[in-house]
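Read through the structures below before going on.
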Structure 1
Amino acid sequence: MAPTNTTVGPRPEEIIDSLTTLVSKAEGELVLVTCVDQEGYVGDTEAYASTDQPKSSLPLELLFSLPQSQEIDAVMVTSRAASPLEGIADSDIVFTKALIDAARARGIEVLDHVLVLDGEYKRLRAVTELWN
């Protein structure tokens, strides 16, 4: 009998600190799209960056090209917050709503959008009704 691989990847909540560090240290705008498999484990992450454009200028079809190519049906998105985390900027709400809608049209679920600022983060699924 051949040995089986019992190693599984981390869960999304286990990598948020690492993603927060990456986004916090980035110069300019950085959006990370992390694939999550059917068992809830993290797969590949793809980064999209701009030094002179807001994240809302990114073509949404581009953000979902990796999950679609890997036939992944769930992602977590991490990006820089447009304002202090005590509140949520309207632009972050609009961007997140557009993400959810664009993903849904492609058969992909956005599990969460994690906003990052100065080494801290806020999970929008926990503090908004965008997923209802």
Structure 2
Amino acid sequence: MNIVTRSILNQLGGHSIQPLLVVWDEIERIVIETYKQDLVREEEASRYPELREQFLRDYRAWEGELRPYWRKTSINGVPVNRDPFLVILDNTQADQFRRNWEAMQHLPPARETINQYLLGALQQLKGEK
């Protein structure tokens, strides 16, 4: 898991969004590895559609809560105008991440969304104590 995300989750003592983030981390890994290597391994090719469907199914419960956070993100100074998670998941097969700079550019806004959401939860927790 991303080191910042893991640190925030540890401070929170976990969070109900954590199972979704585990799936996202695996998707993120596949996107990065496929892009960097310009090839997709058989295991990733077969695993990605399953991860994609699982994420999309579970994301419905979180989409509204995460929306305000991704709307504050940007790519090269330009505000993101589409949900970065859904931009990436528009790709139905892992091999679509080969040379897919758009997907790579949407990974940081997606991660920022996650971390900002968790930081908000941490601030709430500290405010309640």
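Quick note: the coordinates plus some simple rules give every number you see, no bench work behind them. Small disclaimer: the values here were computed from a predicted structure and weren't measured. Cβ atoms are built from the backbone, for glycine too; each structure is taken alone.
Quick notes on this one:
- If distance in nm of label points 7 Å out along Cα→Cβ at positions 23 and 103 is computed and equals 1.2, the structure in 1, 2: 1
- With Cα Rg over 2.2 N^0.38 Å, for residues 15-54 alone derived as 1.30, matching label from 1, 2: 1
- Comparison of 1, 2 by relative contact order in percent (Cα under 8 Å, 6 or more apart) - largest value held by: 2
- Structure (1, 2) behind the derived value 4.4 of distance in nm of label points 7 Å out along Cα→Cβ at positions 39 and 71: 2
- The greatest value of Kirkwood radius over Cα pairs in Å, for residues 31-86 alone among structures 1, 2 is that of 2.
- Test item: helix-only ellipticity at 222 nm (-39500 (n - 2.57) for each DSSP H run of 4 or more, over all residues; to 500) calculated as -9000, pick one of 1, 2: 1
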